[in-house]
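Down below are the structures I want you to see.
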Structure P
Amino acid sequence: MTKGNFPVDKLKGIETPFYYYDTDLLKRTLKIVKEETKKYGFIQHYAIKANANRRILELIASEGFGADCVSGNEVKAAITAGFPASKIVFAGVGKTDKEINLALDLNIFCFNVESMPELVVLNELAAKKGKTAQVALRINPNVDAHTHEYITTGLNENKFGFSMAHLDNAIEVLKSLKNLKLIGIHFHIGSQIEDVHTFDPLCERINELQDLFEAKGMKLENINVGGGFGIDYDDPDANPISDFQRYFELFHKGLKLRDGQVVHFELGRAIVAQCGSLVTKVTYVKHGESKTFVIVDAGMTDLIRPALYQAYHKVENISSDLPIQKYDVVGPICESSDVFVKDYELNESKRGDLLVLRSAGAYGEIMASQYNCRDIPKSYFSDKI
């Protein structure tokens, strides 16, 4: 029995909860991204923070993508999975000396630097090794991504990057740091941006900054626009692959590039979110005073986005074709926020039914925890099940 893209009979025999990945969809997504970036000579660094499952990383690395890392262990994971150091960029507001030294030893492509103190420390550590580190300044363009406040990153008040007001000073300091080489500028205005035209103001700001740097006699080889392109959480079957054609075309038309400049991207969610689902089993159906609860064996420890961001994930009962009922779908964790959806229409559910929470390929497995001493769910792949 198959329901949608889920081989129900095969999944029934697996201990729940678990993550299930559609490798065919991932490969189709990667193919389209490669085709669209190739049109313009763009470079894509996969944002490892979205999903660091070893096989996912290996599949992406095998297609020639670079890696965007935000910790030393992500750099290690990228190298282990087959990403070349020459395609690794390393961002993050709090890089430790240990993490910086690791990346210096590996000769990664670029450090996306986020503060004045980091510039000074990176220069000192590079000097001790007799190396010159390539850097891009992460700049907050003060562009509103119109997304959830927890995943908006490009405003002046965010902790990330240099504000526009501090940019002149940063450029002057850079000129005195002999073990750093400025090769570009970096941006990331936020995540789960659904309207592609939200990036129009970013292009305009980048064009203005190009003029500023040139006026100071500095040529930029690389423009890194970050990521943030969203997916369709409401209807993943109708839109399993985001509109990458419009996304990359917008930057091609909007950026006024200089000869030889290369544009870099750091998409994560848009690459992996739709290929992954969290599969869980109904433990109990509880009838309350005015509500009916479907209590499942997955919880906020396995998919924290609904509890953390009030995010929506489509839920399907792949065991049932019975009439629709209205439920609150909740987990077993001892927290009132352990709720996936409320007042949700679902095929009539009973103990033992399999439910899937869709679009969990990004920020699902990677954010799993062992709160309440729970096990981390295992992962399975459509081509190896």
Structure Q
Amino acid sequence: MAERNGGEQAMLEWLADRRGAMLSLLETLVNTDGGSYDKEGVDKVGAHLRAFLEGHGIACESVPDSRFGDALRATVAGNGTAGAGANSTILLMGHRDTVFPKGEPERRPFRIENGRAYGPGVADMKAGLVMNAFVLAAFKTLGGARAPLVGLFTGDEEIASPFSRTVIENEARRARAVFNSEPGRPGNGVVTGRKGGVFMKMEVTGKAAHSGANFKDGVSAIEELARKISALHALTDLDKGTTVNVGLVSGGQTVNTVAPWAKCEIDLRFVTPADRARAMDGIRGIVAHSFVPGTSAILQVAGEFLPLVETPPAKSLFDHYAACAAELGAPIRGEFTGGCADSGFAAEVGATTICAVGPVGGKAHSPEEYLEVDTMVPRAQTLALAIMRL
């Protein structure tokens, strides 16, 4: 166990003294609308964070986008000799958007019951945003880390970061370490590996006809879609960790019309790039093949996440973080998950990355989503200590 120095102890105490302030900022963020397509709301969440950060003397800048929430970038200068090129910064990441519809905070405002906080996005991942903001403030107040710190608060992760992906990749190329503050897992887990995901839309075209008088003249797009769905699901290979799921379907004109159109949305999850290539070849083959003569289909990729693959440097970063957690009396464990996150984009460009270092929560994307309140400070302290000792 490393002997804690005065600076480390001061950092831990500063964070411990701000538990109430952390929960106050968390309440503000949770009670602010911020679905992925609600740019105004997502930017309002960013404005709350910016006000907090600038109130602590932290420089902030926005990377604007016309469709989705702007990316907010906060920086705290380092006290070491790191330059401005590759391997120079420590990156703390988090996303401001949620999956919930407009008005959800009014329907389910922030509350705390029996040690758990509830509300839309409370764990995924507004608690992680609060943690990152307070860690940045702690270093600004007490003295920077050896390397410059960058806090990146993006606004479109829940829809695969169509705008923010490039911002994340550019920032990660300069980072010596990346901590993505997605919610920690129940049982005090962090994520060392994630599946990648491809989200697609398929449209099938048939031919309309009266289903009674002219049935033979019709070509059913719904029948074609049904057969394609069976073939798509057959691509699932649980041993390899590859899954194909059709999660949304629609189609047809009226009950008494042979369906001239049908469409669906497809979710592919995979572990390695080779698994992705193999599955995508299969999906494209199914789209191109007509089970029902006279139908045709087109496929569109709507969004994609890259996998987070644990590398030897990432394993070393996890071990370093785990040692800090154990010293603080909150031992953690690493785990693999089928869920996707922005951490895959950072890792893909070569940045040493671990994920889910945020406060612990569960049941994300549901009305039962919760945060373990007593993990807020320990997770912030663990992250700060890990940064100080990098």
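When helix-only ellipticity at 222 nm (-39500 (n - 2.57) for each DSSP H run of 4 or more, over all residues; to 500) is computed for each of P, Q, which one produces -8500? Attributed to the structure labelled P.
When you work out mean count of other Cβ atoms within 10 Å over residues 48-55 for each of the structures P, Q, which one comes out largest? Write down the numbers at each step before the final one.
Values: P: 20.6; Q: 17.5.
Comparing P, Q by mean count of other Cβ atoms within 10 Å over residues 48-55, the maximum is at P.
Computing Rg/Rh (Cα atoms, Kirkwood Rh) across structures P, Q gives 1.01 for structure P.
If you work out FRET efficiency 1/(1 + (r/R0)^6) of positions 16 and 184 (r between Cβ atoms, R0 = 30 Å, to 0.05) for P, Q, which one comes out largest? By FRET efficiency 1/(1 + (r/R0)^6) of positions 16 and 184 (r between Cβ atoms, R0 = 30 Å, to 0.05), the leading structure of P, Q is Q. Between structures P, Q, the greatest calculated value of FRET efficiency 1/(1 + (r/R0)^6) of positions 176 and 240 (r between Cβ atoms, R0 = 35 Å, to 0.05) is seen in Q.
Bear in mind that the values in this text are calculations on the coordinates, not laboratory data. If you're wondering where the values come from, they're calculated on a predicted model, not measured in any experiment. Cβ atoms are built from the backbone, for glycine too; each structure is taken alone.
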